[in-house]
Structure formats: structure tokens, C-alpha cells
Structure P
Amino acid sequence: MLSKLDIPLHGPAVNIVRKCGVALSDVLQCKYGCVATIGGMDFDGDPGIAQQKRPLVVPEKRFDGMLAAGVQVSVWKADLTSFSVDAVVNAANERLQHCGGLAFALSFAGGPQIQKESDDYIKKYGSLKTGEAIVCDAGSLPCSKIIHAVGPELSKHPSKSDVSHAEWLLKKAITSILDKVKEHHLKTVAIPAISSGLFNYPLTQCANVIVTTVKRYYEYSSRHCPKEILFVNNDEPTVREMERACLQILGSRSPTTYSQAAASQKRGNAKTSTSSVQMGNVRLTLKTGRIEEQQTDVIVDTIFNRNLENGLISKALLRKAGYEIQQEVYNAPMSGRVIITKPYKLQCKEVYHTCCTENWKETAQEGLFMTILDCLHLAARKYHKSIAFPAIGTGGLGFDKYEAAQTMSRAVDNFAQTATDKMDIYFVIFPSDGDTFEAFEEQMRCLQKMASPRSLTHALEQRDDFPGSGAPAPQISLRGPSDAATREAERWLQGLLFESFGTVIICNNFIQHFGEQEHLQLSRLVKKGVSIKELFKRGRASVIVDGDSSEDVVFAGLQVEALLCNIQKEFVREEESAMFLMLAQNVSFERKTLDYSSPEFSDRYAALKHTGLRIVKVDKVENATLKMLFDLKKKQLGCSTPQTMFQCIPAQFCEMVSHIGFHAEYAPPDDPAYGEGIYFASTVKKALKVWKEPNKEYLHFVEAEVLTGTFTPGKPGLILPPSVGTEPHTLYDSVSGPEISVIFSGYQALPTYIITCKSLYV
């Protein structure tokens, strides 16, 4: 049940949120699943604030490859104004007037020295020509040099001949940059997608030209070779295109984790994506491709009379999936206008077969609109993150292409206005159907125009000013999946914004996963008046941010939280890919909220009597992949009877445990007296003693089936179970303490229920 909560802002909190509202919104989404809307503030009119509201982008590597000459090439989603390399490249104009886009951002962050040095150059030497580059000092940017390069500028809607003519100028600009790298013996340089922004160079071709030019430049190892060329951009569409270009032009990555390869394959699936638009938590992307080849969570089909042989789309899916999908369509029940089936040989998690022509009471156009909405809401309820639609109705149903495009786009826009979870939606147009693609492309442009003034970023929405109402008071509005989620988010916000008093303490064992890039980020946060300490004590990791200025401390604390959110997302991708590697199937899971009247809810309600807790929600976890791994572990251990046990975890890990199972990082005990593994308690009452949370209003318990097998008493410091007798290679399956079991493999436990409770004493 959706919940909304408004939090008034006052005092220093107003300026804190003005400075880092975007980062705050992202962290709230990650930790509590809440969408934050910030109102009653003017973010415009002040260049300083305009720069401060740039989205906080935690550096994320998307591609890592090696050229023949030994030069490393990588693709990053990151903010160039805070990226630590020897040199960053600025997309400059011929007069070096840094008054818009990336140029303004770098100039503002680097201080007045950057514009002054640029002006001095122009006075002395005159304007740069398109394709030229110069090197200057980087001011207060976290690098030693800034390379100003002038790429070709095109009209807003360039023709093919315009783009073709500009290609050699873009190649020349990239070559000039690499010449400067050679001349100044720079080891690392960060290059954005020059000319693709304000200069209107088509993004796909821009990415191809940049990557190809860099590859050819270093084909001869006699040149000075830097250590690494980094393609760095802070917006998702550009990052995806640079990643795609590298995969296509440079080929396979250098040795990297399987999970990174799998994740990039998922992201790079939209190989011919031409445009996308962000609407709140929803990102809509238009692409060409074959619907049966998509790797989204859901693929949408259109059917007539349940016969998949009728219709080009359903026939293509039938050929790819196999005849079993037809049998299921014949027998499956209908949910609204949708029949849900397994994917069989398709590369998705579910297929939604829409019956657009059966029993429509509305007009055909309105029926299409409601069908798209049904699919989107159904996917959201089942926690799917991506869905692919063909151009529904433009074939045998006889819809006008522009009418279909408008109706489908309107449905997505309607869904986006209430979506509380992030979702990627794809409109997939058959490659040879140029007329349909143009119709949908026109609607994408309309959506982009509507979306840009409607939000500052993905979750930072523009306030509404009603005539005669006066300026609304500053506030954060939270929308979450439940009252528990919004209340927990509110308590966290109150503590951060109004009760930190110059100190922010972040407890999270994923701090142990900080690497070189994260520590570079932390080092840049340490400035006069702010200190950051990492601690690891009694099995728990924490970061303590101290300082004289509450604003600086909270801002630094939010950046640490954003780093952790990014690490946790990567951790999930790693584990999901490892599970895929073991079982050769995609991970699919559901959390079904139980009805209060169900026997399963009643059983758990009875188990929590006399604990001082009241159950507010019980979610049943269904994850076929984890179940298969659990059953394999059961056979390996020869353990036929699992134990029902409990673990108390923070709200932000409930989704992770449902998705990839148990890990020691989620719930380190207050006293790791029996080893460094994954702890479980035999009862909820015991769990309250193992994980002491005296001031928490809401607590989350995971009920699990645990394979304890053969066990022995645990002791501090164990990272594996001890050996059985004198056999060094034969280990116990687990260790124990009073009413406690500790396992050292997450696959020995299967999450079955997540129980959300409210404390009666808080």
C-alpha cells in the first residue's frame, strides 16, 4: 500500500538539501525504496547553486579493455568536475568562453583561473580552429591539466551529409587531444563525448568516431603511450553509447569479472538505441531490434484468440521460445488483458501476452492505452526492473503508426507519474520499419520536452506555484511502498538533517568493499574542518564524519552513503552473475505480501507474541534460483532437515536478501562470539538479543530454512568451520552457540519470509 509523508525543512537543512538534494533523493530510493520530491525552493538564478545541483554521480566503471600498444581503455559514469586523473578534456568553443554545458561546470569547479588563462590565450594567439586543442592548468580541479578541445558544431537537426562532413573534424579534435597527451607525457586522461551535447553531433556516430580514432592512434607503439584513456560522462545515454562503441570496436574486455561482463551485456543490449527520456523513476528508450532477442525482465506480446501463429510478433516469439509457450498460452488464466507465461527459450523472466482485441468495452485507442498500463502495473507489482514493448497495433490490428505511438507514450507517461520503483521501458521497433520508428521518434521528442521542465533530475521535481497561494514552504515529500518505509526514511532524514550536530556515523559492512576509487573519493571530501575515519570493531564497519560545519559534514556523509549504494548494486550484479554461471538461468524472485487472514500470517503472528513487537507486514519470498542452489547444498551436505531460524536485518537489505540470498555483510551480530560467518537465531526473541536495536521503530526479520548439518561450538575469529577430528580437509557444516547457528556459505540458507514489525515501546 503506497504511503506519502511530508517533512518540513527549516534552518541549515534548507541549504543542505538545496546543495545536495539529488544525492539525497538517490540514497532514499536505494535505502528505503522511497521517492523524494523537493518543493518550496528556488534552484535557479544563482550560478553557485546551479553548479551545486549537478547530480552527484558516484564513479562507476562500465568497460575495461586493452589496446594492442598496452594502453588501457575504460568507460566511466562519473562527474568530470570531481574525477581524479592527470588531465580532463573540456568540450570548448573556438573563443574558449566557458559559458554552458560541461565547459561551464569545469570552469566553475576549477575556479576563475581557468577562464582567465583561456582569455589570456585568445588575446595572445587568437581563436582556436575546430579540431584544435590546447593544454592549461586545471585550477582547483582534482587533476593537473585541463585540455580544451574544439569539436565540430552542427545544426540542431543535421543532415547525413552534415554529419559526414563533420566526421573528419571530430577525428582531428580527438587526435589533437592525444597529441597533447603525448607532448606533456600524461599518464591518464578523461575524455567526454565531445560535440555530442550542445554541439548536436549524433550520439551514436560520435561514440563510434571517438573510440575508432583512439584505437587507430595507438596502433603504433613507438608513440608515447599513456597508461589509460578514460571515456567519462555523467549521463546514462552517453555512457551506454560509449560502452557499446567500445564493445563493438575494441572487442572483448581485458580480464574482468564475469558479473561485469554480464551486466554490461544487459546494459549494452540497446545497441541501436537512439533516444531516451527520464520521467521520475521511469526511463523510456526507443530502439530498433527484434522483440524476441530482448533481454529485459518482461517481453510483451500481442495475440489473437490465443493462437501464437496469428501475428508476426507472436509468431517470432513462438519460434524463439519453443512450442511449450503455445501450450501454456492455451491453458493459462487471464489477468485483466494479459496472459502471463514462462519465457522458455527467450532471454527474459516472463512474457506478457496482451489480448488487445478481445472483449474491449472501450474504444480501440483507449483499449490500447489500458493494455499498456496493465502490463506496466503488473510488472511493477512483481518487482520487475525492465520491460520491452513492440509497436502494438501497427500490424494486423491496423492502428495508425502515429496514433499507436502517441497512445503507448501517453500510457508510459501516466504510469511514470506514480511509479515508486525504478523501471526501464523499451519501445522496440523492427529494424526495417522506418516509418514506425519515425512516428515513435516524434513522440519521444514530445516526451523529452514535457519531461525537462517537470523535473530537475530523475527524482527532484519542480514545485507547483498556485496563483494567490504564495510561495510554498520548503519541504521533502516522501512516497514509499508502505508506511514502514516512509517512517524509516523520515527518521533517518530527521537524524541526518536536524540531529547530526557536526557528526555523521554510518554503520554498514559494505564499507569493507571500498577500493581505490572509493578511497580517492573520500580523500577529496577531507578538507578544512572535515575529517573522515573508517573503523572496524567487533565485526562491524563504520565511517565517522566530523567537522565544524554541519552542512559540510552532512554533504560528505551523503557522498559516503551514495558510494555504499553503488557498491551494493555492483555486489548484487556480481552475485546474480555468479548464480547464472552456476545454473545457466536468470535470477527471478518475488515478494508477495500475505493477507492478514491467511494461515501463514497467523502462524507468524502467534510466533511473535510476548516479544513487544506487532507485525505490520509479512512478505513471502519466492526465488527459484536460490531454491535450486539450496537443494544442491542440501545434497552436498547430506542434510535432509533444515532448521527454521531468524535474522534481523536493516530495511535496505530486504530486497538484496530476496534477490541474492544471505551474506555476512547484511547483519553482523552485536557480539561475533562464534566466528565471522552468517548468524541465525532459533527464535525472534533470541534474534532481538543477537541484534540489539533498542531505538528502532520498525524491525525486519528474515525467516529462513537453514542447513546446519554437523556442527561444533564456535569461537571468535573463525572464518571457516573447524576441521572434524584430525582430517584437515573435512570441515564441520556450521558452528553454534546457545540458540544460535553460524554458517559460512550463504547457499546453506533459503529466505522464505520477511516479517516487518513495529516496536510497541518506541
Structure Q
Amino acid sequence: MTDSTDNTEIGFTEHKETLRRAIGERYLTYALSTIMHRALPDARDGLKPVHRRILFAMRELKLSSTGGFRKSAKISGDVMGNYHPHGDMAIYDAMARLAQDFNVRYPLVDGQGNFGNIDGDNPAASRYTEARMTAAAEALLDGLNENAVDFRPNYDGTLEEPIVLPAAFPNLLANGSSGIAVGMATNIPPHNIHELIDACLHLIKAPDARDETLLNYVPGPDFPTGGVIVETRESIAESYRTGRGSIRLRAKYEIEDLGRGMWQIVVTEIPYQVQKSKLIEKLAEVIQTKKVPLLADVRDESADDVRIVLEPRAKTVDPEVMMGMLFRNSDLEVRFSMNMNVLIDGLTPKVCSMKEVLRAFLDHRRDVLQRRSQHRMDKIDHRLEVLKGLIIAFLNLDRVIDIIRYDNDPKAALMGEDWSTKRVRATSEKDYVSPLPSKSGELTEVQAEAILNMRLRSLRRLEEMELVRERDALLAEREELAELLGDEDKQWAKISEQLRETRKQFGNSAPRGQRLTTFAEAGMVEDVPMEAMIEREPITVICSKMGWIRAMKGHQALDSEFKFKDGDEARFAFHAETTDKLIVAGSNGRFFTVLGANLPGGRGMGEPVRLIIDLPNEAEIVDIFTAKAGRKLLVASSDGDGFVVAEDDVIAQTRAGKQVLNVKDGVVLKVVKPVAGDHVAVVGENRKVLVFAIDELPEMGRGKGVRLQKYKDGGLSDATTFTLAEGLSWLDPAGRTRTEPDLAEWLGKRAGSGRMAPRGFPRDNRFT
């Protein structure tokens, strides 16, 4: 039994290990496939396989930049059937993106039809659109038929596709790339070709150049939608050095003068990869939620260009302040996270610096140059061999004609003849000498075929001279190519010459070749407080007994009759300004802050205050008043506990408020009064009054406080502060102010019981 159990456990362990190994191997295979064949671009040509196959298929369809267009469905169908066995919609989406000049800095596909727009609308179906290559795409493919790169079989082995494109410019940095692989991602911003080629030329002259030096040539990304980069030079340099970082990009705007002091902001360029329609929605939400009270309206007046109009609430506000808050609260400013994770030599994923990416491109260009030069040499050698045979034929034309006319196998006869012993035809040209073959007198098969395929009209005397000139020119070209392949300095000089030609074609002098994205300082606008952005206007704050609050324009008479809902009436009414912060004290001991400008207008009944702040349903509003910096407040509970708190400490930053007075078990906040004087007067529900020095109360930020007055039954009714020398005042039932100058009878220590209230004290036990 024991042996059987042991064997079972051993077998289970073996199967477990086998399963783990199998899953691990398959997942690794999937991960590598995703990394190499889908998500990460090649550092040499900056393309993912799907983009490379799209361009190659368009080349095979002869869709040049100066030729005609073909249906996108035909292109995506060829790509899917011949090279990329995936969904045709995925292929079409990838092709459509290459045609969008708001997504790609230098579009590689020239689209005709609806290929989407900056609002985020999708392209039309592939059966409706047409496409061809752009000049930039042709530059990437240049040299493909000259053995510049290696080819590999396609997915079914019936055709061949290039492993990488020759790439006449550093496309990886020029157009950027983004993708998510297994366990890694890439996000590379686009750059300006002119600047990139300048950096490449410098790197050719100084291979050991520092990363910071390259920043003199490439100061930062150049996004197709323009915008303004507000990142520091040091931060950009660090991002390029490490291959990781983030870049702050803002919308570009201008201030339009409308006359009579009126103005409006016009946004002409929005950040990269921000959809204009969603940006408008976000700005409308900012207006609705009053996050930026200065902004009154937003309009989209865009046609072919971007034109977003932002109207201020008043002409007296600062445009820079308003834009600073909009940058903080909308996608008018975004952060582009840079992660230059690419495939080096198409195999190894690595996070590279800008210098490493440019070095990979330059090394690739050198390899392409060597391969193209060698390919040209091979072509020249073949042509020289043919020319050698043709010249022999012209020098011995009569014998060649005789062989062709009478011999049964002219090809074999031509190859078997020893032409070095034959006579050379005399020439009447003084400057022309027809040299004999230098090595062997026998013709090769290639030469014999060329002679037999020669047309009769080519037997002219002039043609013989042209052959010699062509041979001499090819010999000179071959000598130059041999020197080029044997001298590294000449190779880099040739690469520099090619790069300058590319710069001339796509650089600053080309359409959209100039830098689109500018640089600016971020400034200190973000530190401006919210209230500084609001136009200062007088308002009358009205809050009903049921908690409906509103703000009427101007300072209305507080004894006016205001409209309320049925069964409701006025409770709080006071004058304030739109820039004021209003403090709402709840019976649960929490203090809330509301900006005067954020209160609902006074046309209707207002809104429930509980929609503006998170005041629980069971809590009541104890008081609402205007905040004043530096003032102190006396807070007390119904249990008779309290303390003094700085008003600045009760200002809340969120709608959840701030807990100031701790209460529990049915105890509520009863009194909130500004401190004005040197003594405190407390009255309980038992009508006993106690007066003591305010110095006996502690100043706290939060807590339960200390005992103000002792009660046998009931609790606190009211409390106030006053100056002892001026006496204690209150309103009598007739509304007249009465003052008790001599308070010796009620004066005592804190936490005492007190004495019965003076004659004429109000029956509601309140001082005011």
C-alpha cells in the first residue's frame, strides 16, 4: 500500500512539473511573438510588422506617390492574404492611422476619402476609401530591389517579405510609435526630420557625442497637432538620456480683441492624441460644475483648422489666470509619457536613449549602403562580361555572322572559337581603338547568349563606339564602388550625403517640414487661488428653514419679502460677495466651505444645500456666515462643552467638510460665534447665566473642548463673547437693546453653575 501511494505521488509530481514546463514554454512563445511581431517597433525602420507589410504590399501594387489610387479594401485584402493573416479591420485601421496627419507627423499613406478626423470620428469603410503611398513611404522603401535588406518567406511560404525596410530617415523618432506587449510597453513621441538628420550628421562626425549635445539639435518632440511644450530642458534631457520620462504639452492659444475692452480666447492647436470633441465636452463640464468660474462659454468654430473659442465671464479677469486654471482642470494640458522600448536588430527589446536609437539607425544605413554597393558591383560585373563579348563580336563581325549563318549550333561554336587569334577589323576612327579581350579568347555562355540576342540594327559602327564608352564608364564606377566598400570614412561621407538629400526633401523647406510644436515656460499661474479668479460682485445669500440656498445679485434689503416654497420660510439672510468663502456649520460638528460664486442664482428657489455639501440628512444647519481671515470662533455643544478655534482652521477643501467639534450620543453643535471681547457669557436652559474670562478657554483645532457651564438638568442654550467694560447686551421682547453694565453677580470661573438671568432677559434664552 505504501509503495503504491509513493508511486502515485511521484507520478503526480512528474505530471505537475511537465504541465508547468509546457505552460511556461507556451506562454513564453506567445510573449515573444507579441513582442517581436506585433507590439514593439524595430529601431532600424521604426515600423511594426503590420505597417511594414502594408507599405510593402502597396509597393507591390505599384501605388507610388505620383501614381493612381487603389481601393483600401484591395490593399488590406492583399496584405491579409499575402503577408499578414489577421483581421482585415485591424489591417485597415493600421493603414488609416498612417494616413492621418493629426496622428502621424509624416504620413506614410496618402488617403483619398474619409480617413477620420481630430474629433475622434472613425474612418469610412475600406470599400469607400482609396490610398497610395506618400514620398516619405517611398523613402523608407528605397533600395528594396537592390538587395539592401534580407527577405524571409511569408506565413505560408509562397512569397517573400522584407525583414526590415532600408529607411532613408530615422522613422522611429520621426513618426513615433506606441504599443503594449506582454510585460512591457512602448510610447515614443514624434520628432522633426530636419532636427533628427542634423543630430545624425553630428553623430557621424562625433560618434562619442554626449546625450546632452544631441539636445542642441533635437530640443524635444515635434507633435503633428502642434501645441506648446512646457517641460524644462533638464527634464527633457534626462528623458532622452534614460529613454523614460514625461513631457507636459499644452494647447496653443491667442487672445482676440473684440473691442470696447472685450476679449476672448481662441485655441488654435490642441495637445497630441486629444480628441477635440471630448475636449469640448470636458470644457462644458468644467463650466457646469463651476470648477473654473471665470469661464462662461465654449464654442467649437473649427473648419479645416482648429478654432475653439473660450468666452470669459467678465472682461476684467486675467486671461492668463483663466487659462492656467483650464490647464489644470481639462485636457488643454496633458502629459505624454515617453518610454523608448524598441527592438534592437529586430530581436532584442531594450529601453534606449535617443543616442542609441540614432546609432541603431546609422548602423543600419551603413549596412544598407554596403549591400546596395555590392549589389551594384555585381550588376556592373555582369554587364562588363556582356560588353566584353559584344565588343569581341564587333571586332570580328564577319566571322560572327558567318558562324550564325552556317553553323548548326552557333552558341557552341561561338563559345569554342579562340577569338584572341582572329583578325581585328580595321577602323576608320582615328581616336577609336577597339581593344581585344585581355585574358582569354573564349566567350562565356552569357556572352554568347548576348551576341545571339543582338539585333541587326545594333551592328552600326556608332553602336560599337557606344559599347566601349559604356564599358569605360562602368569600369570607372566599379572602381569608385570598390574604394567605397574598402574605406569606412567614405561610407560615412556617402551616408551623410544621402541624409542631406533626405533633409532637403522632407526638411524645413518641405510642406509641414517646419517645427510645429513650440516651447515655453510653464509660469506660476497654477498657484493662483480660486477666489482670485472670480469677478468681485455683491450678492445677498438667502437660506431657508428647509435648507434651500441661493444668491441674489446685489445687496438686497434683508427685511424684504423673499419667495419660498410652500411651508418654507427664511432663516439666514446676509450680504456677501462672489469672492467670499461661506462657512456652513452643521449640528454634527462638521464645518463646510462654499464659494460665493458657486451658489445657485436667485431667480428661482435655489438648491438644497445638501446637494452642494455632504451634510447628512439627520444634521441641521446651525449657522452660515462669511469667512474672515485671522478671526477666531467660539464653538460650544448642547452639553455645555466648547473651545476657541481659529477660523482659518475650519476652512474645508472638499465638500465632505472638516470635523471641528467632536459630538456623540445625542449631543449637537449649539453655538458658533465670532470672538469679540475679553469675556464669555453662557446661559443654560435653566436660565442661569455665567460670565468668565475668555482666557480660561483653550484654543484648539479639533476636539470636545472643556466644560463651559455645569448643569443638573438640561443643557446649553446660548453663548456669546463681549467686552466686560462695555457690559452685556441683549434684545428684549420689544426688539430694543438692553445692557447690563454691572455683572459682578454673574462673574465667576469657567464650569460654574451661574446665577439666574437679569431682569428683562429674553424668554428664549438667547443673547441675540
Structure R
Amino acid sequence: MTKHFSPDDEGGRIVDEPMGEALSRRYLAYALSTIMHRALPDVRDGMKPVHRRVMYAMHEMRLNPDAAARKCAKVVGEVMGSYHPHGDQAIYDALVRLAQDFSQRYPLVDGQGNFGNIDGDSAAAMRYTECKLTPAAQLLLAGIDEDAVDFRPTYDGQDEEPVVLPAAFPNLLANGATGIAVGMATSIPPHNAAELIDACHLLLENPGATTADIMTKLPGPDFPTGGVSVETKAAIHEAYETGRGGVRLRARWEKEDLGRGVWRIIVTEIPYQVQKSRLIEQLADLIENKKAPLLGDVRDESAEDIRLILEPKNRTVEPEILMESLFKLSDLETRFPINMNVLDGKGTPRVMGVKDCLQAFLDHRRDVLVRRSNWRLERIERRLHVLEGLLIAFLNLDEVIRIVREEEQPKAELIKAFALTEVQADFILDTRLRNLAKLEEMQIKGEHEKLAAERDEINSLLGSPAKQWKRIGKDLAEVRKVLLSARRTTFADAPQVSADVSVEAFVVREPVTVILSERGWIRSAKGKVEDPSELKFKEGDKLAWLIPAETVDKLLIFASDGRFFTLPIDKLPSARGHGEPLRLMIDFEEGSKIVAVFAHKPGRKLFLASKAGYGFILPEEEAIASRRAGKQVLNGDAALCLPVEGDHLAVLGDNGKALVFPLAELPEMPRGKGVKLQSYREGGFRDATAFAAETGPEWVDGGGRRRQWADWKDWLGKRAQSGKAAPKGLKKFR
């Protein structure tokens, strides 16, 4: 016979209600469980439940710093079986994170074995690794066996677990926390414990201290992986005040000089929570995809310490420019978000500022101090009560022995004869005679006086909030000595990168042709201009300069007043129109003329000459100008600028005389007048050309044909000589 069950038969588990209400109620229960018991830390000890349970289980297993380490599998099994009925892998992951010195500013677990690394490699299986508590963890647990905090039943009701740890230092801010709940998240950066304790002392001395006052002791986060914080003080102040914000963190680097102008970048610290292996992959992808044209190669030479080698593609670029481009393109710079969303002392989730977090910690320490003091006071009272009975027994030892030997009910007789309590009588009867005989009156009185003094001190402490805060400050000073360590994260201002820097770093490299007309209109055409005759200009204007280049190049313009101007080629107007006037882009002096226009090539050298016949060799890097007004390089009326090629220079004067001399006779200078090239009785400098002795110079005759100057050695002399008449037809070299 089939039996039909009613809702009552099933204990009322079948409920008739709308689906929407049922889902809403259950989802709300799930959300609250996630918020309260999984994702958000407690402001008092900075712990989530799984971390707190790991700590307490290891404490119960007596895995103190001076004890032998035990298998992590043993700890995980204890935590899962007694306190945390969830997956063993989740528990082990939490334990591993507590042991990683690159994740925790103050590790709480001393791990032995493979606990992962900063490359992102995972830890070994829990059966291979061992662990025990660190001194910092002991500080968090100090007093937990002295009724310092509340306990609650475990999930199965067979045991108890702490609601919160005593926490002798502000672990929430010291180690930070991250977590994602339902509808809310938390992200708290690590800080230096010594600075946090200094800030706590400031609050103890001045409860009305502002966030700005606190920042004199606590300037900002201190990440376990170091790095350089480039966030402004104002932004950090706002984040500390409101509990929301962020911190920009950069890798720490230094320039290593390899000699002869060759250098490379050594990265010694990377931002917090950035995996080194993925960072290297990211940089390699930038090189492969040509998104970081300044970076030539990246290598990892790390051992125990981080050592990443970044080699520039061209040694003429400034190291700061290279790094600024990589900071913008890669995780060498990250932003750590600040969202101090925590559970307050009542278990309510809310966003708190730094001052509120520190004050909540101090209030918790006061509660712990009062509870531990009451616990200690209760035990002192018990011991004093017993000592008073022992003193009576010692003074009447013979009578006590007689009562014990002769009376049928010695306990009742002792109580009656000496007015003892049951506790005192039981203690006397439980004490061995030989131990009782060894007790001396002075010892009993000494212990009694010592405990009485301690009792009075505790009573005085419990009755005075001022003394309680003073005691808390003293305890924090002792904790500071244990946790004292140098700050790892330093502060710096992010340098401002000029426009030309961003060009080199971020512009896609493409061939272009720069077009400059006689009237000074400039534009840039993509690719190579095959037929210049097809170019269109404004009426009355025509082509003056046609310069092949690339978008990442700089355009150098040399004016007759001896100044160089620099323009980023990718900023030039498109060749679809007639372009724009050059004078709108640079501060060109009235009356000045353009002597030369060309694309900058790092490492190249230029020959500069004035109409007066003076000149010198200029490293092309010295020609780059960072201002619209340009850079004064040549003193005098400029006549020529050409790249230095070969080993000799041929000079031609207005008087028709030519002179050839070695280029080595010219000095290399960053700016100036130069030295005399050729002596003139009348006229001045007309033209010059640089050439190699093996090939000889060329010149252009009156018909525009190029001719080889085969017998140039007949004009070979010393610099500053007058030379002799040039070959017939030589009016210019190009």
C-alpha cells in the first residue's frame, strides 16, 4: 500500500509561497553569509573567518615559533574537521598566502617547503609542506586563553572558536586585505607596523587628531614587494579620509652603465601582486608587436632577489624616457585600489577611514585589556584565598595533622576549628604532608603580598580609563620592537613626460615624407612621394624641401640665425591639404631663413659653417630643442649644415678658391662659433662637402651634371689656409 505524505509529515519543509519571494529571501541569506563569513575582514583583527580559524587551529596544535613544524595537511585537516567545513584546497590556499613574504607584509605562518613564488608558481601539495606560527602570529593570539575575546560554537556545536583574535597590533592595515562579496568588495593595502603603532600613539595622546596629523606618522602604504609610490599626498589623504581611493605603484629601477655610452635598466622591485613571469611576457609582447619601440630586449636574471634586465633599442634615448613609456604600457606601474570596506565591532559592513580603523583597533585592545585583567584578577583572588588558608595551616600545623589523623570528618573539623572555607580545606587536605612541611611562613606571606599588590594594581587599572590607555600605549611600544622593520615602499613624484617622449614611445613606426614649401607651409604624406611634380601648393608657392622619414622621428630645422628647431613628425598636418605655416609651430625670427631640414638620426654628427668661414662638428643629439624658441647652436650667420661622412672636408669660398683638409682638424663642440675653415681677403664662405679619401669629392657644374673631382689632392692643405683657385666650373658641390 502506498503512503501519501502531507507537509506535516515532512516536518513543514514544503512551503507554498511565490517563487520570487523564496528566491529573494534565500539569495539575501547567501549574500549575508558571503559578506559576514567569507569576504570582508573584521576591523579589529583584520582577519576573515578562514584565516582566523587557521590561526586558532595552529595555536591549539601548539605550533609555536619554537616548536617543530607539522605537515600542512595535518593543519588543513584539523581546520576543516573542527572549524571550517569547506574545501581543503580553499583552506590550504589561505594558509599558503599567510606564509608568502611577497603577499604578506608580516607573514603569520612560517612555511617550510615550496610555498610558491613571485613568478606565480603555485605551492607544493599540502602533504609535502610544513608550517608553524610566526612571532607576529603569536602577537595576534596573545591572551586568547585568558578570556580576552568571545567564543562561539563551531558549525557542529561540538567545540568553540574565537569570534575575533586579541590582535596585539593593527593587522588589518599592516597586512591589508582583499575580497569580493555580494554587492560589495574590499581592498586594503599593507602598511608598516611601526608607523601604524606610531599613529596609534598619536591617537592615544590626541584623540582629536586629524587624518593629516596621522599622515605625519603614516605617510602611505608599505607593500611587501617594495616599489615606488608616485601617488600625490593629496590623493592618499583623501583615500585615508574617506576610505576610498587608490595608490599608483611603480617598479624600482636603476641605470647600469656598461661603458662607451652603453647602458641598460635593472629592475629590482616590481609592483605588489604583479606576477614576474607575466610581466616579462607582457614586455616581450610589446617588443614583438612593436608597441614599445624604445625597448630592445628583456631578460630575467632573478635568483632570490628580483633582477630584470631591460635593454634599450637605442642607447641615445634617455633612461627616464624609456621607463616612462614602459610605465604607461605595462604593469611596471599599477594602481592598487583602496576600498576600506570592513566589518565593524558589531559585525556591520561599512567603509571606514584610517583613523576610524585605528580607533576601532584601540577600542578592541581596551576590551581585551579589561577582559584579561578581570581574568587575571579572578585567579589572583582564588590564589590569595588559598594562601590565606595555607598560612593558617602552617601556623597550626600540629593541630592540622592531629585533625587529619584522628577525626572521622577532617574537612568539617578543619572548617570548624580554623574558620576555613571549603576551597581552603580541600586544598589543605589535597596537599601532601611533605609539601606542607616545606612551606615556610615567609614564602607564603611573600607570595601573598606580591599577589595582593598585583590585585590592587589591576583594580586601579580597571577603575581608571586613563591608566588603561597608558597601558595600551606601553604594550604597543613593546610590540613595535618586535615588528620593527625598515620601510620598503618609498615615495616619489612621477616626472612629467614631454610630447616628443610620448611620440617615440607610443606612435606606430610608419614611413612618411615631409613636404616643406618655399613660403614655409609644412605637411606630412604617408609613404614615399614617387613624383614630386604631382604635389600641389598654394598659388605662387612651390616645393623647397622633401624629406623621407618615419612617424617616430624628430624633424630638425636649422635656421640662418644659428638655431635648431625640433618638431615631432607625427604631429605634422596631413598632406591632404596644403599643410600649415611653419611659423605657427615654432618661434621663427623675422628675416631668418631655413638652411637645412632633415630627420634626426641618433648618433650622427653634423658639420656647421657660418658665412664668415668658421665651423665645427656638432653631435646631432645636441641639436634637439625642447622649446618653441629653438636651441642656439652656432654663433654667427649660418650658411651650411650637412651630415659628416668620410674623413676630409672640401671648402669653397666666394673668391673662387678651394681648400681640402682632414676633418680631424675640426673640433667637436655642443655650441659656439667654431674655428676658421678658410682665409678670405674678400667675400666669405660659399659651400663645403665632406667625403672619403678613397672615393674623392663630387661637384655640380653649371649644367647641373655631377662631376668627379679626381685631382682633389692638389688642393690638400691645412685648415685656415686660403687655398687656391677651384677647378674650372666648380661653383657649388650640390
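Quick check: 63.8 is what I get for mean projected area of the Cα convex hull in nm², calculated from one of P, Q, R. Which structure matches?
Numbers: P: 37.1; Q: 63.8; R: 59.7.
Among P, Q, R, the structure yielding 63.8 for mean projected area of the Cα convex hull in nm² is Q.
For structures P, Q, R, calculate distance in nm of label points 7 Å out along Cα→Cβ at positions 551 and 639 and state which one comes out highest.
Numbers: P: 5.5; Q: 3.6; R: 4.2.
Comparing P, Q, R, the top value of distance in nm of label points 7 Å out along Cα→Cβ at positions 551 and 639 belongs to P.
Suppose you compute FRET efficiency 1/(1 + (r/R0)^6) of positions 247 and 623 (r between Cβ atoms, R0 = 41 Å, to 0.05) for every structure in P, Q, R: which one lands on 0.50? Don't skip to the end; give the middle numbers.
Numbers: P: 0.85; Q: 0.25; R: 0.50.
That value comes from structure R.
We did not get these values from a lab; they are worked out from the coordinates using the rules stated. Here the structure is a predicted model, which is why all the values come from computation and not from measurement. Cβ atoms are built from the backbone, for glycine too; each structure is taken alone.
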